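Just so you know, all these numbers are worked out from the coordinates, no wet-lab data involved. What you are looking at is a predicted structure, and each value in this text was computed from that prediction instead of being measured. Cβ atoms are built from the backbone, for glycine too; each structure is taken alone.
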Structure I
Amino acid sequence: MTTQTATQKNPSFVLQAKDKVSYEDRPVPDLKSPYDVLIQPKWTGICGSDVHYWLHGRIGHFVVESPMVLGHESAGIVAAVGDKVTSVQVGDRVAMEPGVPCRRCVRCKEGKYNLCFDMAFAATPPIDGTLARYYTLPEDFCYKLPEGMSLEEGALIEPTAVAVHITRQAAVKPGDSVVVFGAGPVGLLCCAVAKAYGAVKVVTVDINEERLQFALKYAATHSFTSQRVSAEENAANMKKECDLGHGADIIIDATGAEPCIQTAIHALRNGGTYVQGGMGKPDITFPIMAMCTSELNVKGSFRYGSGDYQTAVDLVATERISVKELITGKVKFEDAESAFKDVKEGKGIKCLIAGPEE
């Protein structure tokens, strides 16, 4: 496979249908605009959404109806630029923001382009992803990596930007107590970003003891293991064990799990803020009475918006947060499917796939 890949123009890792992937030689994408950049992705992380499309062929109303290249957490090297590109040049190493909005709709014009009505997001049907030798983006969605930041770290900018956006939705400020449900990649990064923003107490919540111990070494100040008890009892136990008084200032859910969401609402102080970062079942039983009587601020969070990607780059570049520890595996491009299987089985935290060999 290595020899075959090396002789192809644009080898790509393609989801053909549910449970079926293959390697294809796709055309090298054209620069359709003088502001476009051709990039060679060198490292790509596997996201839960990639695995979900592989296993189920859909996420909500996004359905894989034709073959689609997977991958969207990438960093690479600029291979060519349009004649009006000024911010990057051939040879630059860049983090790749994988969602390009229309720039014309109401949401785009008000600065919330992540809510664009016509977003073209990598590896979201029908848009191809970044697990290929070549990929194109507008120059303003390419973020030059500073000296000292590796391309592997650059691939982790995408989930870091997700955490930045969630934390901004929560409006974390110095002195806050923050609880994060879920010690997966996004949950861990939410802990790290919240701490960087001045949270004095950062509680990580999970059922996996190994993940909790990692979170404590990484960014969390306290941990709590969810039990199979009522949401009210879980919340009361958390407040007591983690010395949260009347409740946390901010709680972020990075799981999408119904019991976590229910516990979170009961574990907030009056007037606290809840942000839903994880996606789960379309509909759940929600403790609306507790939300109302505590006058909680309840918000959603979707991908990332204006300034989030650059903030993520800056946080890593200035070492206010670190992402190296999250990389627990790296595989060759030819072994991409095995990496997906490992993620499905919950092995490691973040696995990176190398770009195709030349």
Structure II
Amino acid sequence: MYEETTHHASVAGQLSMLDRFLPVWIIAAMAVGLLLGRFVPGLSAALDTVKIGSVSLPIAIGLLVMMYPVLAKVRYDETRRVTADRRLMGLSLGLNWIIGPAVMFTLAWLLLPDLPEYRTGLIIVGLARCIAMVLIWNDLACGDREAAAVLVAVNSIFQVIAFSALGWFYLQVLPGWLGLPTTSADFSFWAIFVSVLVFLGVPLVAGFLTRLLGERTKGRTWYEGRFLPRIGPLALYGLLFTIVLLFALQGHQITSRPWDVARIALPLIAYFAIMWLGGLFASRAAGLDYGHSATVAFTAAGNNFELAIAVAIGTFGVTSGQALAGVVGPLIEVPVLVGLVYVALWLAPRLFPHDPTLPTR
């Protein structure tokens, strides 16, 4: 017990000031964004003037800055060992593309039976698997970076291929089988493709080229010991910047409908808890180590809220209930998954004793 407590304390003690007080900075960023969106006239319209695909350009820049340092840390020459691990790949694909959408569908119908627009919005959130912020949460929890990069890439491919088909199944086919009301929706393949290309493709290529050129010119020791520590804080700065802008963009809508936000929040909280705990314990039961288990858990729990919001707005309109449900997604996901980072660090030595991949930073 003493060794476990000391180990956990050493992990927390070695975190930087920015990492250690991350929940405080995130709550502050959310509050600033909400206040700006509520009380600064025309800010939301100004932020939404220029877009990449269906996402505001300033938010897109924040996401790219956030993801680049994390993807620059990945050792791409080690990704083959990830793809060769059938337990890891099978668990992740099953949780993301079979269990996750089914869990969100069930929670949405159980907890929002009288609110069809919000229910549809949540189902769309459940179909949009995470390809962005999950890299931050996984890195903070000391999960396996190479596994996270591979699983995010796989999710991106599946997102382009399967999103529309799953939307049709969960909004029309399955409700029809169960005798429930159905929803017609025509998702834009182009919007999904652009989201994946911009928010994963650009930072992935940049991160890969940075490591390739950095190691060739200066060597791995310099790259990982000198260069990466310099660019590392950019990820969290980008995260905080993105959160401020995201909530400023939708601040008025969120603050003007608090009861609706509370109703939408309930199934979201349940969803994140079920998927994260299910991913962690299923991975442990399958014999995966802590690093891979944490990665499976976070990739299963996270969602691509950028895509969900873009699809909901493009399909149902910016003032629709479906769009509000998409906007509430990150409002709940960000603090919940930050909290789960600390839960992961606390559980690590207890669930995975003597594991060589336990957090040591």
Structure III
Amino acid sequence: MDNDNSVIYGLEFQARALTPQLGETEKIRFLIGTQSLNQTNNQIHLIEFNEEISTLKTSVFHHSDGEIWKITSSPLDANKISTCYNALTGENGCTMKSAILKLPEIENHDAIENLEILTELDFSTCGSEIRTTEFHPNESNTAASLTDSHLILWDISDTRGRNISSITNEGKTSAKFTNGKWNPHQNGNQFSCATETHIKTYDIRSGELAWSLDNAHCQFVRDMDYNMNKLYHLATCGDDGFLKIWDYRQPGSPIFSRSDHSHWIWCVRFNPFHDQLILTASSDARVLLSSAASVSSENISETLIAEDRDGLDAKQKLKDGPLQWCEHEDSVYCAEWSPAEPWVFASLSYDGRLLISHVKKSLKYQILL
């Protein structure tokens, strides 16, 4: 694919942090965080895509506290975001921090606005490497942060986050948490953590391990994503170049596995509306849109069998495997679906290039018809 159906947005600085504005379901919006070594130059860009005329409108905010490694948005409040960033210390060193921020009302799109700090989070006793801060899917005043050694549950209703509970990674001394995500099912009581080649999921009420996927990949697990439309299904990706989908009730082997990238896969995302569509972003400078129709909530295998019997052309239905791809010129660390439009997705490469792309019309019609 030559990116003909993509709209390109270029940043002045390198970037590896991208999130959709989850609380906004009317407009197609994405947020980008930059990684300039000059701390005061860092920014957050809010990109709004007008699908009808294929144009972009941009608002820019100062993030002078440091280079942004992760950005997430609240599913319940469109103006609330979190950042994990590397900040300078007084001893010419640096330290990782995280905070809950508020996007201001935008009056002048040409001016660079300041962000309001809603909640500061204190990690002084919880590890030095902050991986992510994730908003609870159902509770507006609850968030979870993951460091290299702790999973921390926060009350973020005040200007200083209150540590409600903390779970320590008690595996091998060298094993560290590397990424984490809420399970949107189970009443929001489970949080999944990647640690080396494994997935560990904790019940936040008891602090106990709820379930795990041991040796989910033969190399480091980089990301995971839950299927919003099908219970117990989790997608993972890693340095082995594999995309895998698991039914975690049967952890012995994945129910779906493909290796279509030539290098590490950094990000995996189910389409929240049509879960047979999956995005993967890789260091091979490509974003793949793949089909996992055989294990989706819209499994059409029985339909295919019936159509074959009737002599119809079953090839018009989606098959498992890559459907289309986007080419970047640098490693791609993030790919995200729009919560406002099922057929639009964005991808961000390290050189600061954002592509906003569409699912091909032919694929869209195969799904809808």
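Where does the value 19.2 come from, among I, II, III, when mean count of other Cβ atoms within 10 Å over residues 291-298 is the thing being computed? Derived from III, not from the others. Each of structures I, II, III was scored by relative contact order in percent (Cα under 8 Å, 6 or more apart); the highest score is held by II.
Suppose you compute helix-only ellipticity at 222 nm (-39500 (n - 2.57) for each DSSP H run of 4 or more, over all residues; to 500) for every structure in I, II, III: which one lands on -23500? All intermediate terms of the calculation are to be shown ahead of the outcome.
Values: I: -8500; II: -23500; III: -1500.
Comparing all candidates, it corresponds to II.
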